[in-house]
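Pasting the structures in now, so scroll down.
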Structure P
Amino acid sequence: MKIAISGGSGFIGTALTKALLKEKHELFILTRNPDRKNSSKSVQYVQWLADAAKPEAHLEGLDVFINLAGESLNSGRWTSERKRRIVESRVQSVNEIARILSLLEKQPETVINASAIGFYGTSEVEEFTEDTNSPGNDFLARTVNLWEKEASKVKPFTSRLVLARFGVILGKKEGALPRIAMPYKLFAGGKIGSGRQWMSWIHIEDVVRALMFCINDKDIQGPVNFVAPTPTKMDSFGRNVAEVLHKPHWFPVPSFLLKTVLGEMSVLVLEGQKIVPEKLVSHGFTFAYPELKPALEDLFR
């Protein structure tokens with residue numbers, strides 16, 4: 001298949017690109033700086049989001065468009081300026097994709113747009129599935145809700161739109177896990193905040209496998225929760241990290257300290273939600289790492 005990926009040089013995009021290349025797909029990675037990349041017969045780097053860029057010239061006959069573009073949520077305090085960039089980067093990318101697709105003679109059958117479980121807001125007691133239609137009220141929920149509404153602009157140009165609501169993605173060197181593990185490696189790991197907040201996690205390998213599953217299963221569309229089927233409380237998550245690393249779980253980090261250091265961004269670690277991957281499971285997807293401890297053992301191996 002002919003597949004375009006925006007945000008293809010990020011955490012998810014890099015892992016997905018490797019997997020798609022193994023299956024001999026023809027890839028087009030949309031980037032602001034294609035000259036810094038080495039194109040090949042299998043992967044072409046195409047400029048976009050620049051004044052003179054015309055990515056549509058390279059994308060005729062596209063089968064799948066995957067949008068992973070957007071400023072990182074956890075690369076610094078959520079100042080007013082950063083919050084503006086977080087929102088605008090997502091709106092800009094989906095608007096540009098709609099423009100590109102509108103110009104193609106043959107439009108892609110499938111568009112997959114990144115989203116996040118932040119849509120649901122936070123709760124210690126509720127369980128959320130894709131059937132939950134009402135978004136939360138915090139900054140993340142409002143941002144994701146707007147992101148998904150903007151993504152709906154591509155619907156006239158594709159047979160199906162998949163909204164990949166990613167949970168906390170665990171990887172060896174990227175994602176949340178290295179930051180969570182660092183205190184334990186320094187013998188200073190312990191309960192974060194109350195420890196009762198839910199962590200809806202997923203192994204990066206299962207993220208890639210689930211994206212490829214959504215490409216191939218033509219019946220899947222709309223919101224899809226990319227999380228493992230076994231969410232866990234934060235304290236239990238930390239204890240599993242400690243056990244796998246053979247380190248103590250003893251040094252608590254109080255909520256007020258994280259709020260002082262991180263500001264509003266502290267919601268990423270102090271709040272959570274219990275998410276169930278109902279749509280993936282109902283369509284027959286099998287997780288390579290459905291349980292937390294084996295996932296951690298693989299990543300720390």
Structure Q
Amino acid sequence: MKKYLAIDIGGSFVKISQIDHSGNIYNHKKVKTPTSLLAMTQLIEELVEELNTEIKGVGISCPGRVDIQTGTVYNGGALPYLHEFSFKKLVEEKYDIPCAVCNDGKAAALSEMWLGNLKGIPNGAAIVLGTGVGGGLVGNGEILQGSHFQAGELSFMPRQAQGAQTEELIGFTASAVAFVQKAALLLKLTDLDDGKKVFAEILTGKNEALQALFSTYCREIGHIILNLQAILDIEKVVIGGGISAQPILIEEIKKQYQFLRSQSEMLASSFAPITIEKCRFGNEANLLGAIYQLLLNLEKNKRHE
């Protein structure tokens with residue numbers, strides 16, 4: 001049976017897999033991300049041509065704002081050369097097979113909707129903690145795209161009302177990378193990106209300054225969740241990103257979320273507590289999400305025929 005080609009374009013690597021209609025993953029590999037649009041298009045063409053007779057569609061996840069109708073990328077995040085380029089047009093016109101393109105944060109949410117911890121949840125959110133704060137918002141059973149395809153870009157939320165200076169945006173105050181680096185400095189580690197040592201020390205509970213930093217960080221995430229709950233009336237949030245592999249992170253986010261609720265009787269009485277869990281999928285999330293976007297597009301097109 002023919003499968004789908006899934007491509008997840010990141011700032012450092014491009015991940016490639018074949019995925020079937022049930023979400024099973026085959027032949028996973030990765031290559032370094034090309035540094036130019038010409039090299040990127042050549043890579044996509046090589047991948048499709050290699051499997052052209054064995055695949056029935058292509059799903060692509062990438063950074064930037066993505067128009068899921070045209071497959072056009074805008075402001076490609078870490079890959080600015082993708083601006084105004086359409087992977088969908090390239091693949092469909094040259095190879096006559098369907099192609100879907102989606103933003104990487106939304107892809108993570110799509111994977112959770114399809115086969116993960118947001119399955120069957122009509123109103124929820126995926127929060128992806130990394131260099132910034134990405135994710136996807138689910139409303140009435142669908143990913144919210146927004147008027148400019150930017151719904152779910154949580155990094156750009158101002159943290160305080162005094163102003164929207166860059167350092168006060170959620171992407172900075174709730175950055176997982178920044179938290180690990182601050183903690184590593186506190187611990188005087190030589191490698192400021194050594195998250196394993198940071199969390200090993202957190203688990204001991206012995207360093208009061210580190211525990212305070214960790215609690216403050218998790219409270220930032222709880223603050224995001226409360227705002228999303230007030231705006232969207234969500235019932236569940238799933239947390240992704242490499243840092244989410246630490247069970248203590250999810251525990252502390254839950255604790256801080258409950259603490260924030262307890263500070264306001266009005267808040268506690270007006271909104272039911274929501275479920276907070278880790279995302280089911282890690283490195284495969286964007287690959288699965290890209291294929292689910294393709295399946296949704298194909299189903300929509302079928303209904304309109």
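Coordinate-derived values only; no laboratory data. Everything numeric here is computed off the predicted structure, so don't read it as measured data. Cβ atoms are built from the backbone, for glycine too; each structure is taken alone.
Here Cα extents along the principal axes in Å was calculated and came to 59, 40, 39; which of the structures P, Q was it taken from? Kindly include the intermediate steps, with their values, before the conclusion.
Working: P: 59, 40, 39; Q: 59, 47, 38.
Derived from the structure labelled P.
For distance in nm of label points 7 Å out along Cα→Cβ at positions 233 and 249, which of the structures P, Q scores highest?
Structure Q comes out on top.
Starting from the value 24.1: which structure in P, Q was mean count of other Cβ atoms within 10 Å over residues 121-128 calculated from?
So the calculation was done on Q.
Of the structures labelled P, Q, which one yields 0.85 when FRET efficiency 1/(1 + (r/R0)^6) of positions 89 and 137 (r between Cβ atoms, R0 = 30 Å, to 0.05) is computed from its coordinates? The partial results should precede the final answer.
Numbers: P: 0.85; Q: 0.65.
Derived from the structure labelled P.
With mean count of other Cβ atoms within 10 Å over residues 97-104 coming out at 18.5, pick the structure among P, Q it was computed from. It would help to have the intermediate numbers written out before the result.
Working: P: 18.5; Q: 25.5.
Going through each structure in turn, the value belongs to P.
P, Q: which one has helix-only ellipticity at 222 nm (-39500 (n - 2.57) for each DSSP H run of 4 or more, over all residues; to 500), as calculated, at -13000? Kindly include the intermediate steps, with their values, before the conclusion.
Numbers: P: -11000; Q: -13000.
It must be structure Q, since only it matches.
From which structure (P, Q) was mean count of other Cβ atoms within 10 Å over residues 169-176 calculated, if the value obtained is 20.5? Walk me through the numbers before you get to the answer.
Working: P: 17.5; Q: 20.5.
Value 20.5 for mean count of other Cβ atoms within 10 Å over residues 169-176 corresponds to Q out of P, Q.
State the single structure among P, Q that was used to calculate volume of the Cα convex hull per residue in Å³, for residues 17-152 alone, giving 156.
Working: P: 156; Q: 121.
The structure behind it is P.
Here distance in nm of label points 7 Å out along Cα→Cβ at positions 105 and 185 has been calculated and equals 5.3, so which of P, Q was it run on?
Values: P: 5.3; Q: 2.4.
Label of the originating structure: P.
Name the one structure among P, Q that volume of the Cα convex hull per residue in Å³, for residues 73-240 alone of 167 was derived from. Each step should come with its number before you reach the end.
Numbers: P: 134; Q: 167.
Among P, Q, the structure yielding 167 for volume of the Cα convex hull per residue in Å³, for residues 73-240 alone is Q.
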